[in-house]
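Values quoted throughout were computed directly from the atomic coordinates according to the rules given, and no laboratory measurement underlies them. Computed from a predicted model, the values in this text were never measured in an experiment. Cβ atoms are built from the backbone, for glycine too; each structure is taken alone.
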Structure 1
């Protein structure tokens with residue numbers, strides 16, 4: 001396995017990101033989100049989304065094929081000192097290989113100027129919650145229902161101390 005991380009740029013990378021998005025939802029979320037949402041989530045919809053949001057994405061490639069991605073940015077003027085990890089997905093055959101850690105480290109590195117990083121995760125996605133906790137993210141506030149997917153999600157925040165390095169996985 002020879003993983004390469006790079007900013008998403010080419011049509012092949014955009015289509016690969018869409019495939020990872022689509023396949024990851026169908027692998028990881030049955031029983032966690034409304035089945036009607038999963039049934040309606042097609043590869044074509046994921047491709048349309050990938051082409052409409054090509055910025056602030058890093059893909060992980062293995063042998064030229066996209067196997068994961070991270071999306072990052074700033075939630076806007078309401079939280080100018082907070083960066084956000086919008087998405088982190090890896091194909092299931094790459095679970096436990098370090099690809100997710102590489103992507104998270106890369107995303108956090110892109111957000112190094114922010115003292116606080118936030119993300120949202122499905123409350124019952126315990127694998128993901130534990131992964132984020134190893135980075136120092138802690139849940140804040142109450143769980144809320146994401147009516148789009150029919151599941152509860154929680155907001156998690158990482159408060160970085162000045163000088164703390166971007167990648168902090170303790171796996």
Structure 2
């Protein structure tokens with residue numbers, strides 16, 4: 001099988017987590033230079049208008065993402081499927097954003113421990129979150145917050161209606177040392 005085809009398959013399998021160039025080179029037992037050539041060929045192939053996905057490189061991690069042009073249609077799709085329940089990862093991401101907003105993708109990923117690119121796109125397509133500008137942090141990452149649609153969906157009049165988070169770390173450490 002062609003190595004380029006194998007790399008496409010690996011990119012599909014890793015999904016939103018992505019894969020590093022070094023991992024591809026190691027798995028296929030090829031040089032980093034050859035890996036880069038294959039990745040550039042794949043990137044150029046999917047840049048054509050007859051593909052709905054594209055190969056992106058975020059921080060050295062390569063992954064397939066849906067092109068921005070598909071976003072309008074994704075919004076329509078998710079609007080018709082509003083009654084569908086949200087996955088646990090969607091709920092986790094929404095909770096993090098609701099409690100910590102405004103928050104960057106990197107901060108969300110640090111809390112969740114997994115990549116959140118695709119989840120953020122899905123939540124934006126469902127109009128449950130939106131970007132509200134850029135952080136002053138290096139790289140000026142996008143800041144996210146929940147939308148009115150989120151508030152309506154969860155029947156909240158304000159973010160004050162969210163359940164209160166308790167500081168469990170203090171209670172746990174106190175009970176550990178009590179006799």
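So distance in nm of label points 7 Å out along Cα→Cβ at positions 11 and 123, computed for just one structure, reads 2.6; which one of 1, 2 is that? Spell out each step's value before the answer.
Details: 1: 4.4; 2: 2.6.
It was calculated from structure 2.
I have 23, 20, 16 for semi-axes √(5λ) of the Cα gyration tensor in Å, calculated from one of the structures 1, 2. Which structure is it?
1
Could you figure out which one of 1, 2 the value -15000 for helix-only ellipticity at 222 nm (-39500 (n - 2.57) for each DSSP H run of 4 or more, over all residues; to 500) was computed from? Intermediate values should be presented prior to the final figure.
On the way: 1: -9500; 2: -15000.
Structure 2 accounts for this read-out.
With relative contact order in percent (Cα under 8 Å, 6 or more apart) as the yardstick, tell me which of 1, 2 scores highest. Show your work: numbers first, answer last.
Values: 1: 21; 2: 16.
Sorting by relative contact order in percent (Cα under 8 Å, 6 or more apart) in descending order puts 1 first.
Of the structures labelled 1, 2, which one yields 11.6, 31 when Rg and Dmax of the Cα atoms in Å, for residues 99-146 alone is computed from its coordinates? Don't skip to the answer; put the middle values down first.
Working: 1: 11.6, 31; 2: 10.2, 29.
Attributed to the structure labelled 1.
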